[in-house]
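**Q** These are the structures in question, set out in turn.
Rule-based calculations on the coordinates, nothing more; no lab input. Just so we're clear, the structure is a prediction, and the values are computed from it rather than from any experiment. Cβ atoms are built from the backbone, for glycine too; each structure is taken alone.
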Structure I
């Protein structure tokens, strides 16, 4: 079966959750433009927002939010905490939960980022994985990076979800 046939058998919509990882956002000191953008873009596609939360850059807060979202959502997107500073702990917090890692997502994201911002793209650790037949994308927090990531997510999330459920 080819890619197009697989995609034709994929779900046409899904329930999704957005978790913004941001110390300033959790303190109410920064508006969550990236989180709102994700929600609006995925709703335009006919998907249902079933979970939304802003958490600080802390491992337990990130884990708790993702575990809550897993109970309600087919696709979860975290935004923020994917860089290399000492407070960027999203990847370390969530990667151990993956049943399968989708390294290609991060590779394609970094390629697209490289085309936009040059070699600074190496600082992103964006990734994706499967957890209990659900899809988790971990993307950077900047609005431009979110837009880049969503181009990929909107094209492939349905297809990934189909396979994750098999």
Structure II
């Protein structure tokens, strides 16, 4: 039985996707590690009562752990304002053959063997193909069809590719 959903991306969903995409990879892990290292240095300097150095490392930690995510969110918002494609309503049809994508100007179908990874974040269900393109489904927009889509993903994708815990 096919499952059809219509979604429209917003800044929150796109930011969640970008955070996952960045922080699940090596650059994101390095950034979090550097932020934690700076916090550790700040604590060490606090214990040595070297307050200027503690302040310096707290500033570095705030830049890495706070300013970088704010920068990402602002860039996403700016890109979504400029691009009509990012805010376009997209219809996805899931069935035994694969996923069909339909927009107002284009359509296409990809078979299940094209997809390499499926992930569920706080706000999105993300399905990656072999070329690192993604089908992004905002959880708040797919509603009760989420479980049906997850069942199809689990049925037609290899278990090692499904990174979904519910």
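**Q** Looking at percent of Cα pairs over 20 Å apart, point out which structure of I, II has the largest value.
**A** Largest calculated value belongs to II.
**Q** Tell me which structure, out of I, II, gives 3.2 once distance in nm of label points 7 Å out along Cα→Cβ at positions 3 and 27 is calculated.
**A** Structure of origin is II.
**Q** Taking distance in nm of label points 7 Å out along Cα→Cβ at positions 43 and 155 as the quantity of interest, name the structure among I, II where it is greatest.
**A** II
**Q** For FRET efficiency 1/(1 + (r/R0)^6) of positions 67 and 131 (r between Cβ atoms, R0 = 30 Å, to 0.05), find whichever of I, II sits highest and give me its label. Write down the numbers at each step before the final one.
**A** On the way: I: 1.00; II: 0.45.
Sorting by FRET efficiency 1/(1 + (r/R0)^6) of positions 67 and 131 (r between Cβ atoms, R0 = 30 Å, to 0.05) in descending order puts I first.
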